[in-house]
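In structure tokens below, several structures.
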Structure 1
Amino acid sequence: MLTTLTEHLTHVATRAAPYWRPVAVGVTALGAVALVATVDPHEAGHYPTCPSLFITGFWCPGCGSLRALHSLAHGDLVGALGMNILVVVAVPYLLWRWGGWLAATLGRPPRRRLAPAWAIWLLLGGILAFTVARNIPMFGPLLAP
């Protein structure tokens, strides 16, 4: 007999279908995108202000991401690119990684777990460069949300 809640949850988790985690993440992501598609972030008051923008006055790499997702959800790729180009690049990659995760739980062998260290450093450097560039007035019209 199971005596503790932890043992019970461990027992349930080991008996659950192996694909429940990626499915749960996918359903949650679809729900979040549906919310952003329904509640327009272009209108003030629907979502809180970006804490980084509020405290520092500078745009962070995520500023404009809700508006970009809203535009993508409505099929407006140009509008999404104008709000946050990083989101437009990240969404297909995240979908690809999620599909690989789901496939791995269904029995297909995973190709690779993580990117090589140099690629992660390159990504972090690119995000940092994007953050700096979008706050330079010369690049503001191109990169600002």
Structure 2
Amino acid sequence: MKNLTELTKITEKRKKRLGRGLGSGAGAKSGRGTTRHQTARTKMPLHFEGGQNRMVKRFPLLRGKGRNKPVGEKPVLLTLTHLNIFEKGATVDMNALIEKGIIESADTKRGVKVVANGSIDTAITVSLPVSQSARVQIEKAGGKVQ
């Protein structure tokens, strides 16, 4: 027979048996503090408001309608009057716009689009995205759109 000193050590502590009568020392409220209602029995969801309709349900339009659409950067809009700075026969592209100081070099990521506000007098070649009505006015002035 083994000595008491030679017995293997118990490493795991025994699990506390809750709710097994008042005499056990862990009966009645079973170590859950003084509460004895809903929160004593189970975990409550964070959004629970005691039976009242929760915040997410009360504002239905905030849930997702139009909230999760991708928001891309819109291009810089140039009017036809901006293009009157260029000489006759000049080619208008991103680099030419930066040289003249119309746009900054950081705007090249966003892109540029020419719209038909104002009027154009000079015949120039535009190699940028152009609206339909701007294309008509540029070609009417003797220019080209590539």
Structure 3
Amino acid sequence: MNPVLRNILAVITGIFGGSIVNMALVEAGHKVFPIVGLDPSDMEAYADIMPTLDFEYFIFPFLAHAVGTLVGALIAGIIGVNIKMRVALIVGIFFFIAGVAVNIMLPGPTWFAAVDILLAYIPMAYFGGKMAIRFAKSND
């Protein structure tokens, strides 16, 4: 397969795979820490209640963002050709932009936005890229 096409498919597959992990962890969070009386699909109600939530309600969203980005970057890095770290970081940038958008649409506590934006995206994409490079070296 053409390396450029394979790298593009690596990014798309990484975004898709990371999104699945992200959604699964968000859903798990709703089951572990349900918000009584809130329909999780009602974004307006969600935005209203976010600033009032305690710490534990932010554990799963952070894990969803961090682990989803890590898995997506790892997938992209494993599939990518020659530029494993670059495709992993592209996935991280995609999730970073989405994370900033979510933090704007659903404003929570400032501490969560800072931790989420600083730790969940680019660092996790970097680690995913490093893991993919190690995986590729171990399979040579």
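Where a number appears in this text, it was derived from the coordinates with a stated rule and is not lab data. Note that the structure is a prediction, hence the values are computed from the model and not measured. Cβ atoms are built from the backbone, for glycine too; each structure is taken alone.
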Query raised in the report: A value of 1.8 was computed for distance in nm of label points 7 Å out along Cα→Cβ at positions 49 and 105; which of 1, 2, 3 is the source structure?
Result: 3
**Report entry** Computed 103 for volume of the Cα convex hull per residue in Å³ - originating structure among 1, 2, 3
**Finding:** 3
Query raised in the report: Once relative contact order in percent (Cα under 8 Å, 6 or more apart) is calculated for every structure in 1, 2, 3, which label goes with the largest value?
Result: 3
Query - If helix-only ellipticity at 222 nm (-39500 (n - 2.57) for each DSSP H run of 4 or more, over all residues; to 500) is computed and equals -20500, the structure in 1, 2, 3 - result: 1
**Report entry** Parent structure of the calculated result 72, 16, 7, given that semi-axes √(5λ) of the Cα gyration tensor in Å, for residues 17-96 alone is the read-out and 1, 2, 3 the choices
**Finding:** 2
